[in-house]
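Structures incoming, each one as structure tokens.
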Structure I
Amino acid sequence: MNTELKIAPKNSQEILTTMLVEYLHELGVNTAYPYLPLYWEETERHPYFILANGKVAGFALVRTLSDAPLFEMAEFFVAKPYRGNSIGREAVRILFKLHAGAWRVSTMVDNINGLKFWRAVVPADTPVSRIEEPGEDSYVLLLFNTAKR
């Protein structure tokens, strides 16, 4: 399948909201995502649609943090019908090229499929850190640089 990224325009917020609900439900999170409107208000936030053969197959929400800059994969989702076709891998490859530099990716510790995916697409020498903060769910943090590749 042909994979592309397209900036999600503000008038597509409803489509993104629907996909976010599915994504959060898969993660076992049953709350709203309060940051979505900020992706069209703040220049350091980048909302992308992942397209497979021209159809919306998922999304990526990327943030530029002020640290030098440091890019953060805030949220990443490929809908079930599109999984297993390397669409997610190709979308990540495109994102890392678009935003070459230092990256931060995290996933919840109990998200085994997410962790396997990220370990497969980030540089092989990326260190893995388990982060535990009081009152928060534990997560796995991956820090790496795509500019060196």
Structure II
Amino acid sequence: MNDKNGQKGFTLIEVLIAMTLLVIGILSVASMQITSLRGNSLAIRVTEAATWAGDAQETLMARAYTHADLSDKNANGVAGLDNTDTAGSLADGGPVVHGDFTVFWNVADNYPIFGCKTIRVLVRRSDLLFMKTTSMDFIRMEPI
């Protein structure tokens, strides 16, 4: 900071080092902001998928136990709970399309015990070129 001649001030090297450290700090904060925005976007998509799954679940719960939508159409039971494809030909119900989200459901009769139906609602969405699936299970008892 002091020169031989008694002059006070910063050298050019000190100023460049200080500016470099400042730029590194600012770029780090910008990187954190971008990551935060991506995380928020993903959270919105997951929440929307869970909302569509909950909507389908409530719709199916309101139907009678013997309703056609609550039957194991392809008779594959528990093994078929995860079945789905883009056309919906493997699922017991659906597809119901809501924008980028596609809702399917599968039914397993008499599982986990006799007189029950396990219904798995699957919501598929495309996130960054990958298909993601959100699932929600519920059990429906046969009315007495």
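Read-outs: derived from the displayed coordinates by stated rules, not from any lab. Source: prediction; values computed, not measured. Cβ atoms are built from the backbone, for glycine too; each structure is taken alone.
The table that follows gives values for the structure above.
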read-out	value
FRET efficiency 1/(1 + (r/R0)^6) of positions 6 and 110 (r between Cβ atoms, R0 = 41 Å, to 0.05) derived as 0.00 - corresponding label from I, II	II
For 100, 31, 23 (Cα extents along the principal axes in Å, calculated) the corresponding structure among I, II	II
Identity of the structure behind 0.10 (criterion: FRET efficiency 1/(1 + (r/R0)^6) of positions 14 and 54 (r between Cβ atoms, R0 = 41 Å, to 0.05), calculated), options I, II	II
Given -13500 for helix-only ellipticity at 222 nm (-39500 (n - 2.57) for each DSSP H run of 4 or more, over all residues; to 500), calculated: source structure among I, II	II
Structure responsible for 81, with volume of the Cα convex hull per residue in Å³, for residues 62-125 alone calculated and labels I, II on offer	II
Ranking I, II by FRET efficiency 1/(1 + (r/R0)^6) of positions 22 and 78 (r between Cβ atoms, R0 = 41 Å, to 0.05), the structure that comes out highest	I
